[in-house]
Structure P
């Protein structure tokens, strides 16, 4: 996609971080409405350009990856769903961006995730939560002689990346029908599988160098993404 000079990604702004700093203190609709122009100028406009720029780079890792610079596609909406929550704050105090691969709904597919808060940046890869229909398929692949061995090699490699952490286990017991002594048995306790690196906000955030910064981390996490794609979790 070709973009005009105004639309090309040049970096985010100090005001981007400042917006989320203030939103944490003033999480109300009147405040947001009064600062909506700031949100559009300092968050949404550069975020859309960033999706295109990083999406183009990520195609070198996964040619079928989706990078769609729209809300409810690669860009997560800022409004919180408070219908069933005790927390009635109306807005998310983070910027979430997702690049996914598969034919299912985006959050049912493997992908790469960018998460900005006022004081930190998280870059992650994987699936946050497996759909019910895919969970048992994932488990079978984890203990499969071929796929399971490759999985173990990838996890070992990723665990050696400085600052990288796997998501937390969800289940307490190994599911019925699976061998608790299997070398990969602990991964049967996960209801999603992702790995990520959390840092402070790097200086690259404020320039076009952010694209290369994110690509380098996502490249390190790409073997996990490719494994999840290879077992067709974005297709089931």
Structure Q
């Protein structure tokens, strides 16, 4: 009797182990399947966005010719990291390209869009100071203090600053996403890259950009409002209306 009970217990244990193994195998198969689908979606969105926007990235001289055909409302320079009152290399290069395009008469004004969510961290004032030091009149430089993300910058360029045709300036890897968002929000957008040098953070930035493109692809479907909107500030006004109180350039 003891032997038959032991055999029965062994058989039941064996069946339980096999069932557990099959469940684990099914779960693993589902996980691998989901991983493959996510990878395909990730690659598809990234590749599709880059291919769709490639033709919208032009050289500076081409941008000037486009401006002669139909004037841009502004040169939209996107913010990046600052340390105190010093721009990072990426931001410095974006501002440099923006000033060059302004001097080439690609657009009548610059719109500096970046993060100024805290008083102690201010990308846009650093950007405007750079432009003014480069010879751009302060009245021709607008600041978007609430450009907390690429999506917010494009949305606010359209709804707050009432731009319709924009020339976007940022590094090439970032231009594809910026242009895609702008186009999805109804802006007639073109872009000029500002890659004057290699950047030590480029590998990290490029890796983050893969996920950022997927996020903004979904944002463009849902089209939520940005964190802040506010009253309209048409670009036909004096750019100094966007200065912080008491700040002069």
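Since every read-out is calculated from the coordinates, none of them should be taken as a lab result. Please read these numbers as outputs of a predicted model, since none were measured by experiment. Cβ atoms are built from the backbone, for glycine too; each structure is taken alone.
Some notes on this structure:
- Read-out helix-only ellipticity at 222 nm (-39500 (n - 2.57) for each DSSP H run of 4 or more, over all residues; to 500), computed value -18000, structure in P, Q: Q
- Structure with the greatest value (metric volume of the Cα convex hull per residue in Å³, set P, Q): Q
- Identity of the structure behind 2.8 (criterion: distance in nm of label points 7 Å out along Cα→Cβ at positions 146 and 170, calculated), options P, Q: P
- Sorting P, Q by Rg/Rh (Cα atoms, Kirkwood Rh), for residues 122-209 alone from high to low puts P first, with the largest value.
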